[in-house]
Each structure stands twice: as C-alpha cells, then as structure tokens.
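Novice: As structure tokens, here come the structures.
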Structure 1
Amino acid sequence: MQNTEASGERGNLTLVLAGTGKTGRRVADRLKARGIPARVGSRSGEPPFDWADPTTWTHALTNVRSVYLAYAPDLAVPTAPGAIRTFAELAVRSGVRRLVLLSGRGEEEAQRCEQLVQDSGAEWTIVRSSWFCQNFSEGIFRELILGGEVALPAGYVAEPFIDADDLADVAVAALTEDGHAGQVYELTGPRLLSFPEAVGEIAEISGREVRYVEVSHEAFVSELTKNGVPAAYVDLLQYLFTTVLDGRNAHVTQGVQRALGRSPKDFSEYARDAATTGVWDAAGNHAAGAQQEKQGQSTFSLQ
C-alpha cells in the first residue's frame, strides 16, 4: 500500500480502519486495485493506528480526505460512542471530508454512534450490516465447522447473512463516488436463513460432516470462557446472540441494490466460493489459519 499512499500526500488519502479485518482488508484491496491512494489503519500499520491509543490517531489522519470508519471490536461495546465522537471531531479538524461508518443492524448502541457521525460536520454514509457470511470461513465459527459441530445458542431465528465482498463494494462506492452522502444503506443478503440452515448448506456444499447443535446461552458462555476467549468478546457475543438475534432483523432489504444497482450474493454462492479455497478442508486448515494470522485477524474478529 506504500506506493498508492505516496501518491496521496496532498490530502487525498483514504484511511481504512480495521484495515486487516474482514471488511477493512477488502476495502483496502479494492482501493488499491483502482489506484486510489489509501492507508491501512491498524496497530501494525505505518503509521500505526490503535483505537485504544488516541495518540496514534492524529498521525494516521495526516493527509487523509476520507475514512472507512470501522470500530473494533464492535459499536455495541461501551467504549464505542466516546471513541467515535472524539475520532470524528478530530478527523473533521484534520481536513477529512467524508466518513463511511460500518454499523450493525438492530443495535441501538450502534445507531447512537451513527448519529455522532451524522453530527460530525463531514459528509457521511452509514453501511449498516447484517451478520457476515465470512464468520463461517474467516472468523468465529470456522473452527466449529472444522470440528464438525457448530454449537451455538442461535435457535431457528432467521438472519439475512451479507457477504463481506458486497459490503466492501458498497463501502468503496460510498468512499469514492458522488451520490452516497447522507445515505443509510442497510445491507442484507437476498434471503433469510437460520443458523442450522446455514450450517446445513455449508455441510452439503463442502462435503463435510457438520451438524448444528443448539446449546443454552449459559453453556455457550462457559465454553468460550473455558477456551480462553477474552471477557470483552464473550460479553459481545452473548449480546449479539441474546439481544440482536431475537428476530428483529428477520427481513431482507434492498440496500445493496440501492447502492450498487445489483443484487447481493446469495449464501449458497458464498459457500461454494469459500469451499473452493479449501478453507473447510482438513488439508487446508493450516494454510488458511496461517493466512489469517498473516492478515492480523483475530479468530473472534467481528469486522
């Protein structure tokens, strides 16, 4: 990304926060492919960016005109509003013209952060996301699939899983094109699936023996804690499964169509594409894990 950043030294850079995560790296790759000057915002970036260390923010915003604003681990955590407010104010003072915020469907806390961005004085676009399809192949559920048993407290509540590639396409359009300012794009896939149905499709397409097992929220939390998952992530996952996954989001939207003029990718298409990479193959397990480590992705990253 160094070459594209060098060409943006006069204040035309796009800063991509959570730039090594599921959506951030896709946004950065698309900008790079278009020859658009971009800076990856991450703890390992140059200069580094760390949400937990505000002293890194000013340097990361130098010569930046637009920002893909993704807060890690999620806008639902208590620290998010204060950080979003402070960052957005600093960004505008630093000359940023456009903010594109990654938000979450059905999260009241996330929508409070949306309002802070809308009040910042910058041009803004909200990208409000469903659960990512890629959580099954790049994130929190992949190890469960490889183990043959996806034990979650999700029941049969339907969710319109969104492909992270579609989300990245929307975000890049909002960052680089006119006509998206002031828009709230609520992004879903084209149909509803329960978690058991999603796991069943992955099993059929991948040829793996994988089954969904319903567990209580207490058992789920206990297992996460026993496996050393940090308490903050445990709390976040519990919130997502108990509050957000209660049926409030069990409907599809036209957000991708509105933003891009095309339909979103179906979950089965996502699963076929993922299966061809070997991410769910026993032989591909080590390579896929090494690639995630190289990209700086936490197993429990939600972005």
Structure 2
Amino acid sequence: MNIALKANILHQNVGQELDRCLGFLQSRGVGVWVSEELVRFLPGRDLPVIGHRQALPAEISLVLALGGDGTVLAAARMAVGSRVPVFSVNLGNFGFLTTSSLEEFPEHFERILEGDYEVEERMMLSAEISGRDGATRNFTALNDIVLHKGALARPILIDIKAGDDLVGVFPADGVIVATPTGSTAYSLSAAGPILFPLMNAIAVTPICPHTLAVRPFVVPAEYPVTLSEQSSHHDVLLTVDGQLSEPVGDEDIVRVTRSADVTLLVKSFKGSFFSLLRSKLKWGERESHRR
C-alpha cells in the first residue's frame, strides 16, 4: 500500500508524532508520500513530496490525516478527483470527523491493511464566484461555503435564491451553505439543523440575521443556492471550509451547487453517527439523579 500523509503542522508535538507514525508505517512496508509543508519536520528522511496544487499520484490508495477536523478538510481537498479514501487520526481534543485516536491507530491501520474497513461517501459543494467582467473563481468544500462580512462590525445585505426562487433579501453578518457533513460544524454553532451525513441535502443558515423572521432552511442537493451582497459593503469574503478566503465584490454572484466530486471517509470502527453526537457534543445526555 502507498499512502499520502497530511498533518496539522501547528500541533505542538507534530514532529514527534510524524516520526512515530512513519516508523510504524515503514515497519509494515507502506510507501509514504508527504505533503510539502511536512518536509521541514522530517529532517534526514528522503520521502517523495506532494505539492499543494499537485494531484495525488496514481500510486496512492489512501490519504492519512493526522490532526483534527481541519486536517480532515484539507486532506479531503487534497484527494479531490481521485476517489482515494481519507483515514484520519485525531491529535486534538474534538475531532468530530476523525476515525481513530493516536492510541488506536496501529490496531485500526492493521485492519485497513487487511481490507477490514468501510468507507462513507460524503457529498461536497462547488462554489463559483462570477464577476461582472465574466471571470470566475471556483472552489470545492467538504463542510461549508460561507459568505460573510469582514472586519467591520456591521451587517451586510444578502440576496439568497434557492433553485430559481428568491428566498429573500435580509441583513445579517453572513450566511453558511453547508453539506450534511458540515451541518455539525459552523452551521450548528449558528443554530443550523443537524443533517444525517449521508443525506443528499444542503443546509442554509443565516449568521446573526438582523430580523427574527429569517430561519435556517434545507433544500435538496440538486438545488443551486445563489448568493449576492446588495449593500455595496467593501469588506465581504467567501470562506471555504474555514481555511480558504476570497474577497467578494458588490456585483459578484456566488453560486453554490453540489459538487461532482465526493469525499470518501474511512468509517469509524466503533459507534454510529448518533453515538458520536452523544460523545462529542454531549447531545441528548441526561444527568443522573440521586434518590
């Protein structure tokens, strides 16, 4: 097996954890390619490198992500177009999208080598920013596309369409367009709905709308969601998975659609989606009462 390795370079022990994982992988005869930002943490190791904008080599059959949910999102974009699954190992505290802990990694990876694992296909979003000059900028996200105000503490006026229908024009700090996978991320923090991760749907969640009449809503995945900023605000951004950011002009149109690409996530070896909600979000727990 040949894998591509992605890791959170901000983790305090990233060099140590990389060395530990590489030792295990190489003892199992696994070929390892590393993303280019990891090279400086691996002195003396002569490993093939994958550039930031480089497609995965054809030899790669798995992406290993060491970190938290942000690392999973970066690994998902790294794997776009390849249908190579992402296996994620949590180095932090939360890790809602991660498959395994660092302690469980050797056992779980042995099962992957034996073919004893399942993957889940998660839908992704495509966002296209169209300018008045006809130029376009395109992005792909696993979690969400967010149109939002920048540094100034004042709302922007957002026009939202779903399919061919106008949903409304309203002032808010922004709007989140999320996949089912992303419904438990920023969208949930903004009081958006939780969607089962295998659904074919898109959640649209306003951020701090300046009217009580606006609520989150869900549309079929086949419905394009079109956004534009109507207040001529000069500090509006489009953020992709919380990691990439692009300025949006007052005459730009943002069209968010279901992507033709998908992310394949190695399924957790224990528990279900709802057990994950209970353990990570403390969802539905009841305090025990003493008699």
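Where a number appears in this text, it was derived from the coordinates with a stated rule and is not lab data. Computed from a predicted structure; not experimentally measured. Cβ atoms are built from the backbone, for glycine too; each structure is taken alone.
Novice: Using distance in nm of label points 7 Å out along Cα→Cβ at positions 24 and 96 for the comparison, can you identify which of 1, 2 gives the largest number?
Specialist: Numbers: 1: 1.2; 2: 2.6.
Largest value of distance in nm of label points 7 Å out along Cα→Cβ at positions 24 and 96: 2.
Novice: Also: Any idea which of 1, 2 comes out highest on volume of the Cα convex hull per residue in Å³, for residues 152-279 alone? Walk me through the numbers before you get to the answer.
Specialist: Numbers: 1: 143; 2: 128.
Going through 1, 2 one by one, volume of the Cα convex hull per residue in Å³, for residues 152-279 alone is largest in 1.
Novice: Next up: Supply the structure label, taken from 1, 2, corresponding to distance in nm of label points 7 Å out along Cα→Cβ at positions 144 and 176 with the calculated value 0.2.
Specialist: Working: 1: 3.5; 2: 0.2.
For distance in nm of label points 7 Å out along Cα→Cβ at positions 144 and 176, the value 0.2 is produced by structure 2.
Novice: Assign the value 2.6, calculated as distance in nm of label points 7 Å out along Cα→Cβ at positions 192 and 264, to the correct structure from 1, 2. Spell out each step's value before the answer.
Specialist: Details: 1: 1.4; 2: 2.6.
Only one of 1, 2 returns 2.6 for distance in nm of label points 7 Å out along Cα→Cβ at positions 192 and 264, namely 2.
Novice: Can you rank 1, 2 by distance in nm of label points 7 Å out along Cα→Cβ at positions 16 and 248 and just name the one with the largest value? Before the final figure, lay out the partial values.
Specialist: Numbers: 1: 3.1; 2: 4.3.
For this comparison of distance in nm of label points 7 Å out along Cα→Cβ at positions 16 and 248, the top structure is 2.
Novice: Quick check: 2.8 is what I get for distance in nm of label points 7 Å out along Cα→Cβ at positions 40 and 72, calculated from one of 1, 2. Which structure matches?
Specialist: Numbers: 1: 1.1; 2: 2.8.
The read-out comes from structure 2.
Novice: Comparing FRET efficiency 1/(1 + (r/R0)^6) of positions 88 and 272 (r between Cβ atoms, R0 = 25 Å, to 0.05) across structures 1, 2, which is largest?
Specialist: Values: 1: 0.05; 2: 0.90.
Structure 2 gives the largest value of FRET efficiency 1/(1 + (r/R0)^6) of positions 88 and 272 (r between Cβ atoms, R0 = 25 Å, to 0.05) among 1, 2.
Novice: Given a value of 35, 24, 17 for semi-axes √(5λ) of the Cα gyration tensor in Å, point me to the structure among 1, 2 it was derived from. Present the calculation step by step, with values, prior to reporting the outcome.
Specialist: On the way: 1: 31, 20, 19; 2: 35, 24, 17.
Attributed to the structure labelled 2.
Novice: Quick check on the output: -11500 is helix-only ellipticity at 222 nm (-39500 (n - 2.57) for each DSSP H run of 4 or more, over all residues; to 500), derived from one of 1, 2. Which one produced it? Numbers along the way, then the final one.
Specialist: Working: 1: -11500; 2: -4500.
Label of the source structure: 1.
Novice: Now for a separate question. When you work out distance in nm of label points 7 Å out along Cα→Cβ at positions 184 and 216 for each of the structures 1, 2, which one comes out largest?
Specialist: Working: 1: 3.7; 2: 1.3.
Max of distance in nm of label points 7 Å out along Cα→Cβ at positions 184 and 216: 1.
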